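Okay, got some structures for you below.
Every number here is computed from the coordinates shown, using simple stated rules; none is lab data. Bear in mind the structure is a predicted one, so any value in this text is a computation, not a measurement. Cβ atoms are built from the backbone, for glycine too; each structure is taken alone.
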Structure I
Amino acid sequence: MTTAYVIATVVGAIMAAFSAASIFFRAQWVVQPLADYGVPRGWWTPLGGAKAAGALGLIAGLWVPALGVAAGIGLVLYFTGAVITVLRAHWPSHVAFPLMYMAPVAASLVLGFAA
């Protein structure tokens, strides 16, 4: 386990947890775009839960690597879905946001497999 892997994992977990909390607390700058993209309001809490579970899984993966890999893959798939949702809603200027959250998670996966 390298320092870079640990840093990428912790940063990815913090960012995913922050994103989940933003949905749970209905931060306007998060939920307004979700509404604009056409994401049903009933999905918001489960989507936040998925991100929170992914964040916890990334941290747990520091001790149980298989769990971290599963969480990382889940989060990468989640944020890939977010990119697709943004593009389908015709908001290409917003694609950078899910990619920004995906980057440290993807880095964690790559660094974890490289070690």
Structure II
Amino acid sequence: MKTLTIIDTFGFFFRAYFALPPLKNSDGFPTGLLTGFVNLIDSLRTEHSTDYIVFALDSKGPTFRNEIYADYKANRDSPPEDLVKQLPIAIDWISEMGFANLAKEGYEADDIIA
């Protein structure tokens, strides 16, 4: 039987970033999130033998939840700058590695997964 793994991309990226110590390359660019991302891919391929991997992404901007509750995520702190710097690279890697990614305007990754 074939297996499908769907990843809440930003949830994973935040987890990977905060799970590792602050890592930087020789130029001083932060790499903790990117290192965690590569480790996840390796783990999924070697330890879990998944056949398909899909990355679910949050859409940019407000979601339907903001229409229901205007203060949705209003008290959430901004992400660390070192994490933000790595996001575009990690998102590009998803496609460059040949994985599918799904996003729908007005929805978050967990909505897509559900």
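For this structure, a couple of remarks:
- Origin of the derived value -0.70, -1.22 (log10 I(q)/I(0) by the Debye sum over Cα atoms at q = 0.15, 0.33 Å⁻¹, for residues 37-84 alone; candidates I, II): II
- Comparison of I, II by mean count of other Cβ atoms within 10 Å over residues 77-84 - largest value held by: I
- With respect to mean count of other Cβ atoms within 10 Å over residues 29-36, the largest value across structures I, II is given by II.
- Structure responsible for -27000, with helix-only ellipticity at 222 nm (-39500 (n - 2.57) for each DSSP H run of 4 or more, over all residues; to 500) calculated and labels I, II on offer: I
- Computed 85 for volume of the Cα convex hull per residue in Å³ - originating structure among I, II: I
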